[in-house]
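These are the structures, in structure tokens.
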Structure 1
Amino acid sequence: MSAASVFDVVVVGAGLAGLSFVAWLERLSATTEKRPPTVCLVDPRSSFGHDKSWCFWEGAEHPFTAGIAHRWSRWQVAHAGTTVTASAGGRPYALLPADRFYRLATDCVARHPEFELSLGERVGAIEPVKDSLLVHTDQGAIRARSVIDTRPPTIDEATSKSGLWQVFHGSEISLDEDGFDPSTAMLMDFRHCSDEIQFNYILPMGPRRALVELTAFRRQPHVADLLPQLRALIAERFGHRTKCLRNEQGALPMMPIPVTATADPRIICAGTAGGWMRPSSGYLFSACQRGAKDLAKQAISATGRGSWEWRRPRVRPADLDLLDRVFLRALRDDPAEAPTWFLSMFDRMRPDRMVRFLSDEPTLADRLAVIAALPTRPMLRSAVRCLRGVQA
């Protein structure tokens, strides 16, 4: 790390939110011909790997288009022998692998002397002092004019009695003969399960290669049991002549994350801790680009003014969190009905409406179409329970 006396921004965490922030700083600074602020990103990991993937429907421009590994013009949802296939024209479903994202983002950091990346350094407390902030790490303290904290919430902070966890285990596999249609993504192929919601998620990246995931919506973030089930699924569906190229797993909070209002306006939470992840789907990439772009604009403006106080970005309409809360409570109360509800939404809604809704950019007509596609009685019951604060 350089001997800079004070950074304009210290970003705690060099993941999707933190690295997207500096990528947007590069893009917006070039557009406005203004000097980017000095930024130090601090992350506890020692290196970046291909540990995850981000999927989204393409729409608004972002700095990572060159990293997209595959696009699907069609997608499907299936249950009990019924399959719904849809396509939204110019908005394909896209896959951005973590290794490509990290390479593009770290190249951006390397191009700018104003940006620094410190790996293998763990952040503790953030201490306000007279005219700056001290970011305490296991390697010392870093002085900053402002801080973006992207550390994810702890399990205890995210636990909700009205929400669920989306847990998954995935394997990227190759076959020894053609077996996939690379034009079509299977978003949800529901499995029979009496006490929780389970489905297969299959993203073909060629006739012989695909990312195959087993996903469950459950009340606790337990993921270990999914790996043997996934292996059995792959063997049953694709035979034993498959090769596993890599694995990924995760647990995503399917609940509104309470965003802690920091006592100091120079500190802001971002990413999942900032409420950027969509509770009902786990989608984060598009909202993260909106949030990171907003913070980058604020940082460039603050550099010129010399005044560092953040305002919370608006990454989605506020009413979507309420709709998500009602839907997630209904899923928690009646998990056996979930496959029918998802199939109904994808079947009864126009694909362009569904894409806008899932991408956090619905019109009023899109909202009404979602409500009309869902069963009235269980959703009203869920809404009443949410409003009354009834816990299961």
Structure 2
Amino acid sequence: MHDQATHGTGLGERRYDLDWIRIGAFAVLIVYHVGMYYVTWDWHVKSPHPSTAIEPLMMLTSPWRMSVLFLISGVATGYLLARAAPGFLRQRSARLLVPLLFGMFVIVPPQSYCEVVEKIAYPGTYAEFWRLYATGYGGLCRGSDCLRVPTWNHLWFVAYLWVYTLLLWVLVRAAPGAVRVLRAMAERRLAGAGLLLWPIVYFSIARLTLFAAFPSTHALAGDWYNHALYAPVFVGGFLLAGTRAPWAACARLRWHALGLALLGWVFLIAYFGIYADDAVPLPAGMLTLQRVIYAAMQWLPVVAVAGFAYRHLQVDNAARRYLTTAIFPVYILHQTIIVVLAHRLKAAHLDSALEALLLIVATAAGSLLCYEAIRRVRWLRPLFGLPLAAQALPRAEAGPRRDTARAWVDDLQ
């Protein structure tokens, strides 16, 4: 039996497994966004030959890939707030809002420029476009579909994370005793099958009642279905920080969760394959069943990933330390590299498989090369969510690091 005492679940110790989940989730995000260039779904730029071939693979992660990031961010916030450090909100705002604003006006505009060049044949230079972008010009339209600028595109996650952090901070300050009560409740109620059941019930209710009325926009205001999905996951991560039984339950239930998730994935592939074009009449109750199973897919893979990581990835090494710090700058940069490079590669007329591989490798390599430059330039570091100065290890420290909560949350965004 795996010894839970070795897992470092106390609020003063580091959770290496969650580091690895976060690294893996952002790696999947790069591959997913490359995939968005090739599928038939709308995106900023599109391949000249979009295809449905890889859409089932995209669907394998699309229901849950962002939920796992909000969950880990909630855990990190739990560790940080446990320190009760003064200036928490100011420090957290600097780590999130400065990169967000910098990203919206420096990193994201090349994506929007490529988008309008492809979709509406915008004839101007990038400098001319940027002036329109920065001043909120509303005439970049294709029929009634207008590009709202400035925009945060993929950086919506950062905006939502800051808002959820602000609201959580207010609630914790207003009712600090409630945190202990709710955390103890999570320890008891999420230690068995309830870990699978109750979140799926909640996600099912949210999808059945809100999804049709409030489709995903990532615009913050009015995006009520996404808020109903991600805000509770973030708060749930906060409450799970420092608990033991729920994480051990994830490990025990990991195979069950994985098996059920794969069955749900097969169902969704079949459903969208049969009913996607409305040519086949939809049987009574089938839409409801699809939404319930999709809701289950928003949680079951999260449990599986958390369980396998808890069981097998309590590992510290140089790769974890490097990637944990690099991943937020890589996240900020990656989509712009994908969009600009994909736009430029159109003229080369490459085979789609070769082009996709090139995009993935070039995006990962380019993002890490940029990170190497960013971490060495003091004034660039805060623009990408890094502290002004890199933290050095104590000279006497040897072997695997046992980082404090502060070191961990300085890495996690």
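Just so it is clear, none of the values below were taken in a lab; they were calculated from the coordinates. Being a predicted model, the structure only gives us computed values, none of them experimental. Cβ atoms are built from the backbone, for glycine too; each structure is taken alone.
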Computed 20.2 for mean count of other Cβ atoms within 10 Å over residues 20-27 - originating structure among 1, 2: 2
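If you rank structures 1, 2 by mean projected area of the Cα convex hull in nm², for residues 100-283 alone, which sits at the top with the largest value?
Values: 1: 14.1; 2: 15.0.
Comparing 1, 2 by mean projected area of the Cα convex hull in nm², for residues 100-283 alone, the maximum is at 2.
Out of 1, 2, choose the structure whose coordinates give mean projected area of the Cα convex hull in nm² equal to 19.9 when calculated. Intermediate values should be presented prior to the final figure.
Values: 1: 19.9; 2: 22.2.
Corresponding structure: 1.
Tell me which structure, out of 1, 2, gives 2.9 once distance in nm of label points 7 Å out along Cα→Cβ at positions 132 and 348 is calculated.
2
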Of the structures 1, 2, the one that -10000 was derived from, the read-out being helix-only ellipticity at 222 nm (-39500 (n - 2.57) for each DSSP H run of 4 or more, over all residues; to 500): 1
For 3.2 (distance in nm of label points 7 Å out along Cα→Cβ at positions 148 and 188, calculated) the corresponding structure among 1, 2: 1
Cα Rg over 2.2 N^0.38 Å, for residues 300-379 alone - highest-scoring structure of 1, 2: 1
Structure (1, 2) behind the derived value 21.8 of mean count of other Cβ atoms within 10 Å over residues 276-283: 1
Comparison of 1, 2 by relative contact order in percent (Cα under 8 Å, 6 or more apart) - largest value held by: 2
